[in-house]
1. Here relative contact order in percent (Cα under 8 Å, 6 or more apart) has been calculated and equals 27, so which of I, II was it run on?
2. Given 16.0, 47 as the derived value for Rg and Dmax of the Cα atoms in Å, for residues 16-63 alone, which of the supplied structures I, II does it correspond to?
3. Which structure, out of I, II, was helix-only ellipticity at 222 nm (-39500 (n - 2.57) for each DSSP H run of 4 or more, over all residues; to 500) calculated from, if the result is -15500?
4. If distance in nm of label points 7 Å out along Cα→Cβ at positions 8 and 120 is computed to be 1.2, which of I, II is the source?
5. Taking distance in nm of label points 7 Å out along Cα→Cβ at positions 32 and 104 as the quantity of interest, name the structure among I, II where it is greatest.
Structure I
Amino acid sequence: MPQTVVAGIDGSEESKRALRWAAEYVTKVGGLVHAITVWHQPVQFGYRLPTPDAELEQRARKLLDDTTEAIKAEFPKVDIRPRLVRGHVIDELVGLSPQADMMVVGNKGHGAFTGMMVGSVALKLVHHARCPVLVVR
């Protein structure tokens, strides 16, 4: 039975490895990969930062496109569907998990504290997703 794999993409090397793993897996078992980047307007000390939403969305779109194009070049026969979502990364990925057979994320991405074995996003997904979660190192 074809698999639906969701890969969380944040532009980090870890997320590229996660997408590569997902593409390789789908090559073997059949199915498709949804490459998901979640963006939001950051808040610092209770205030929104002055970066316009359109600029944040454009940056997120570029990192998603750059990451998916690189992996599509390596796995041209795999159906990789990039999708940009506005929201909070945990909420959005957990919300997608019931429709996925598997979720794949990097062990730490942008914003992780140096030296952490597993990033906070990966750890929260392991506990809250409604499908198996694979954390790629």
Structure II
Amino acid sequence: MSAKPDPATLPCSPLEETAGLKYFPRMLGKIRLHAAGRLWEDLHANLGKGSDGTCCGFLHVDYDALKARVLEGGTDAEILEWCEQHGRQLNDTDKLVWSHYVLKLGINDHITPILAKRKADGGLGDRDDIQTITHYIDVDEGRLP
């Protein structure tokens, strides 16, 4: 982890949602900030990977195609509609399952070791209250203490 970021270089929290789909606005925000040359450098390495890649896989859309669509402009809701036209339609259960996945990511799963490493690297290894990657991101980016 580098120095604490300027809030102007950060996308929104992974808890933000578009039409019931958590994390989606964050992914789009990272694309927009990166294109503007303003994205916090610590976030560059995982563009299109990690949760971005998983979200695209869930939506059945290619990250590069999504990136191109985002850079054309439009609201998050319009871009989600594009995803559903070019990937798959989501029903309320799909959105619920995805959003719960985002909320629980890091609790006894494939992300647990990554979360532990990020906490340790960021000087937060003793923070037992940080049990999910979402919580870690909000702490790391200064939205939560």
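1. II
2. Working: I: 16.0, 47; II: 10.7, 29.
Clearly, the read-out refers to I.
3. Answer by label: II.
4. Label of the source structure: I.
5. When distance in nm of label points 7 Å out along Cα→Cβ at positions 32 and 104 is computed for each of I, II, structure II gives the biggest number.
Each value in this text was obtained by applying a stated rule to the coordinates, not by laboratory testing. Remember, it's a predicted structure, so these values are computed and weren't measured experimentally. Cβ atoms are built from the backbone, for glycine too; each structure is taken alone.
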